Each structure stands twice: as C-alpha cells, then as structure tokens.
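S.K.: So, here come the structures, one by one.
Read the figures in this text as sums done on the coordinates, not as results from a lab. Since this is a predicted model, take the numbers as computed values, not measurements. Cβ atoms are built from the backbone, for glycine too; each structure is taken alone.
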Structure P
Amino acid sequence: MEYRRLGASGLSVSDLCLGTMTFGLQCDEATSQRVMDRAVDAGIDFFDTAEVYPVPPRAELVGVTEEIIGRWLQTRNRDSVTIATKVTGPRHGWFAAPVRGSRCFIDSHQIHRSCDESLQRLQTDYIDLMQIHWPDHGMPYEELLGALTELREMGKVRLIGCSNETCWGLMKSLWAADRAGTSRYETVQNNFSLINRRCESELAQVLRQEKVSLLPYSPLGGGVLTGKYQNGGPEGARFTGYLKGDGERQRRMAERFVNARSLETTARLMAIADDLGVTVAQLSLAWSRQHDFVASTIFGVTDMDQLEELLGAADLVLDSETLARIDQIDFEIPTPMTEDGLRRL
C-alpha cells in the first residue's frame, strides 16, 4: 500500500480507499465490521461515506451507514483512520435525496446541520474530509465555502472537498476561495474508470495545476469491470435490479454503465488481465492508482471474498506495454460509459 497527500494539505492516506455505500443494505453490519477490520489490517486507513448512504437511498435507511462506521470507530484509535463523508447536494428534477424532508439546499444552514448530524452518527468530534456530494451551480460558492471554512475553524472538519463536480465548477470554487480568503477544496470525487476516462482530459489539467487530488469513485464501473454483467448480470446485482425495476432514474443510470460498448471493452480488458494472471477488477484498480493526479481510489464490496480479491491490486503495477494495450482499447471504443451525469448539473 502506498500513501499519498490529499491536495496541498498535510494529510496523507492510503492509495486505496474503502467505500461504504453498501453498508447497512447489501452488506449487513456484522460483515461491514469484518470488512473494515480486514481493510485496516491490509494497510487501508481511508474510509469514504455519506449522510445519504446506503445506496439506493431510502428514507428509512438514511444515515445507517454512518451509524455502522460510528460503532466500529469506538473499537479503534480515532486518529489512526481518515473518515470522509458528504453533505447531500441540492434536489434536482431527477432526484430529491430523502434527507431533511427532501428539501436540500447547499447553503450555510444545510452544511452546518449535515455536519452535526454526521458527527453524531459517526460518534466522533471531527470529520477528516467533508465533501459536497453534488454541486449547486446556482448557489454562490462564497457562501458554501464560507460555511465549510467555519466548520474547519470550529475544529469539526479538517479538510474540504467536492464530488461530481465539473471542470468549470471546480475552477470557479478555487477562484472564489482565493478571492474570498476561504478554505479551498483539496479533493474532488468523480466517476473515473476504464469505461469512463473523461477525467484524463480537461479535469486532469485543473488537478495538476491547482494541486487538487482526484478521489475516483466507481473504478470498477459500477461492477461492470468485474465481468459479472457479461452474460446478463447476476440476481442481486445493483444494475440487474435497476434494469428490471420501474424507476426511470435507476434504469437510465444502469444503461449508462451496462451497454454493448462497455461490455465489449470489459471483454477485451479481461483478455489482458488473463495474460497477466490477475482479475479484470484488479487490473482496473491498478490502472486507476497509476495516475499522478489520483490520491486514493475508492472501491466498495458486499462480502469478504470481494475484498480479498481487490486487495490483490494493492501492489500491482502495470508496465508500459500493458498500459499501451489498454489505451488501444480506449482508442477503438472511446468512452463506453455513455455519460457520467455531470451535464445535467
């Protein structure tokens, strides 16, 4: 395991981060506790969650994931792990999170309430990284950055970051922070994988020049890059359910990930992984880790077997020939994931 700095801050974390959105739904509490214990044993000291987890969000389950982590934290030295969480973004026509009556806005009130509620569920007096789950481009960045800065000054938050942000939004926020003298975002958590390489273009330039770290989520393409959807998708898998369900938002999300182009890309990547004697999931995590603008790659599991497989990517380094083979697939099948949702923000 390697350890990398978050942005320009003094905080470094393991370059693999355990995502927890399955905890409390697909992954019960007992298994979640074992997963976190094993992750720490393997050298992972970075855990990512959100107030709206587990996923898919349900009003009766909001906050359950943070509560599970909070109970686990009582068995650990708090300072030995880095905890990242997120304040829910504003409601849109396509989604209203079941948080605070589904009337969510990215303003000072929302941010302070979210932080206090997360602190209570996590049973801790500080959050290492507080992130905006998705942005509100109609809200002045000065207000939300001001609220996040207040939380830092109160000692409730160490660093701040954003998620699902556009290149314009990230640059606008950094400009606003420099102009107003507030804290800057140190991280951005966006969708990034071998079926969605958009971050390598404009966003990568922002990250490098502004010293902001990418925290890729869904590096396995929502499970597509495990190969499990190659023959229709197993029962119980997230996108299997989304494709069969009645929800328009869920169906559209599943089709962005699971389509003919993404499945063909996966098939070709599986051939490369076979040549290396690794799984396509391990190949995908290793590829993400080798980007200079990536601090830590976030992955999630539902059981111990999945965790053990993915831990196998911790020391996997892809040589130049393998990277060239991967790039050739991207050249022939560019951006298999049809879009990543940012255009709707």
Structure Q
Amino acid sequence: MQNKKKIIVGMSGGIDSSVTAYLLQKEGYEVEGIYMKLHETVPGYHEQNIESIDKVSKFLDIKYTVLDVTKKFEEEVYEYFVQSYIDGITPNPCVKCNRMIKFGALYDAAMDIGADYLATGHYAKTDGEFIYCADDLSKDQSYFLAQIDRKVLPKIIFPMSTYTKDEIKKIGASLPALKDIASKKESQEICFVEDTYMDILKEHTKIDMPGVTLDKDGNEVGHHKGYMHYTVGKRKGFYVHGAHEPHYVISQDKENNTITVGKKEDLAIYDVVVDNLNMFIDDKEFTCNVKLRFRSYTVSCKVNIIDNKAYIKLDDAILGVATGQVAVFYDKDKVIGSGWIIDTI
C-alpha cells in the first residue's frame, strides 16, 4: 500500500464531488479533499458546504483543507462578471472560473502538496490530451471546461464521466453519510448569484437608466429600463410602440444606452469571430461542430484561424448569439478548442 497514488478531490459539499471522493477511495487512491472558499456573497453558503464535507470526510476517514481563493476569485471571475455587463456583453463566469480557479489555483495547490492527480465532480471525460462529452449528455459539462489549459489534462480525472446523475444520487443515497447530500436540491447555476444577476450589478453600478429602443434601421420605436437589463435574444422588459408580435433584443449600445430590437428572424447569425483561443489541435483551417452557448445545440461550421482569432462560418444560422459567450469546437464528442465571441454577422 506504500505506492498508493495521491489524488486531491475538489470538494464542494455537493453529491457529485462527495461521490467522486468515495469512488476514488474504492479504487485504491489516497484521497484528500480541498474545499475552495470563492466568495462571501451568499450568507451561510460556506458553513453549509463545509458541514457536508466534514461529514463525508469523517465517513471516508480522509483529511480535507479549506483553500481561501476569495481574492483571486474576485479579481478573475467576479469583477469580470460585473464589468462584462457594464460593457454590454454577456459573461460566462463558470468557464472563466474553471480555467483560472478550479483548474488553475486548485490545480496548483494540489500539485504543491505532492498530489499525483486532481479530480472533480464534473460530468466530462479526458484521456490526458482532450476533453470529451460525458456519457450523460443531459449533465455534460465539457462546454464549461473547454478553456482549461491543455497542460493540466494529464493530471485530471473525472470519475463522473460514465455515470448518470440518477446513478450518482443512488450511490449517495445508499451511504449513510451521503444520504442527506443526495437529497439536496441542485446548487444554483452561478454560485455567487442567489436570485438574479441584476441584484449583483446594482451593488456596483447604476442599472436603471431609461433609454430609447431602436429598430434595426436605427429608428426610435420605444423605450427600455437601461441597457444592462437586456441580453441578446431577450423578448420582455422593453416597450415597442404598436407591436402586435414578439420583438427580441438584437444588440445593446452602452455608449448611448440604447437597445436594438427586431423580429425572431433578425437574430439569425451565420458568421462569428472569436479570440483568446484555447486549442487542443494545431490545425489553422478545419471543419467541425460548434456550440455557441451552453444551452444550445451544435451546428456544423468551417473555421479559419488567422492571427490568433478564429473566423467561424456556420452551415446553418443560429439565433441570438451573444458576444462574451464561448464558442466551443467539437469533433463528434471531442473538444478540439474554444474561444470567446467578440463579433457576429
């Protein structure tokens, strides 16, 4: 037993990371947990999570530590989140957090204490070179992992890769220490947003700024509450004179505090430009499938990479593509790269 591989599990207090620790211990790893303290925005958040981790750790007889990364999280994720909305773009804090915090700061901490591997409760697969979709496509998180540094992949393990969420809950429910955690409701999508993102923004900036609503030709057709209230594709919360059919936000202009609206077909996009590329292949020209938002389907496309920007030509139009989101390139179920959307046509 002297040659047990040491594995750090990023423990959140939820069922996925708790079962991750349990499964890896069963496989013979020397398991240790790290809980990351990311923010102080939700009252009682950490206490509740640590109580769960403490219970699981005692049951498994493993040690865990608390890693305070609140400053780094604030700089890299929280401030980016707020500033994105101020800049009139739609952020993706989970993608940013995975790169900078979970597979950045946490990975570094794991390696610093001599771990052989880092494991998390993400639903995805990796072979050390690429990230792949999980077997349970309804829970697949490969999209959110597409920006992590390829250099960390050889040291990453995703035990949830072949399980369904129901199977994980059943495993948890069968173990005394995990029973209560298995029945807990799913955590909110963005860990530091309790209700809506507007509650966060109004702590940092003025969000209610009545402005003019324009049509795609630049004509004034109504009014709105302030550009930060709207993201591309939104169809409520603004007024259009004499409208008898739904209108959708096509774009926002932060300089003039205007939003431009149109019919559903006006949301159609065929060309997308992305930067801050994170590629797992070296090709500069290729065809693949691309996902332009987490809750959307993939569409086939042609990609040309020029001067560290990817120019994507979609084979079929996608409606409501927002700047600030992430474009993830797939070859079947394999992630081959990604980038941040900076322009659409």
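S.K.: Kindly point out which one of P, Q the value 19.0, 54 was derived from, the read-out being Rg and Dmax of the Cα atoms in Å.
M.R.: The value was obtained from structure P.
S.K.: I've got another one for you. Output the label of whichever structure in P, Q has the greatest value of mean projected area of the Cα convex hull in nm², for residues 134-317 alone.
M.R.: Structure Q comes out on top.
S.K.: Still on this structure, I have one more. For structures P, Q, calculate FRET efficiency 1/(1 + (r/R0)^6) of positions 30 and 238 (r between Cβ atoms, R0 = 35 Å, to 0.05) and state which one comes out highest.
M.R.: P
S.K.: If distance in nm of label points 7 Å out along Cα→Cβ at positions 142 and 262 is calculated from each of P, Q, which structure is the one that comes out at 4.1? Could you put the intermediate results ahead of the total?
M.R.: On the way: P: 4.1; Q: 3.2.
Corresponding structure: P.
S.K.: Figure out for me which of the structures P, Q the number 20.4 belongs to, where mean count of other Cβ atoms within 10 Å over residues 22-29 was derived from the coordinates.
M.R.: Details: P: 20.4; Q: 16.5.
It must be structure P, since only it matches.
S.K.: Give the label, chosen from P, Q, of the structure having the highest value of relative contact order in percent (Cα under 8 Å, 6 or more apart).
M.R.: Going through P, Q one by one, relative contact order in percent (Cα under 8 Å, 6 or more apart) peaks for structure P.
S.K.: Taking helix-only ellipticity at 222 nm (-39500 (n - 2.57) for each DSSP H run of 4 or more, over all residues; to 500) from the coordinates of each of P, Q, which one would give -5500?
M.R.: That value comes from structure Q.
S.K.: One of P, Q was used to compute distance in nm of label points 7 Å out along Cα→Cβ at positions 46 and 62, and the answer was 2.2. Which one was it?
M.R.: Computed on structure Q.
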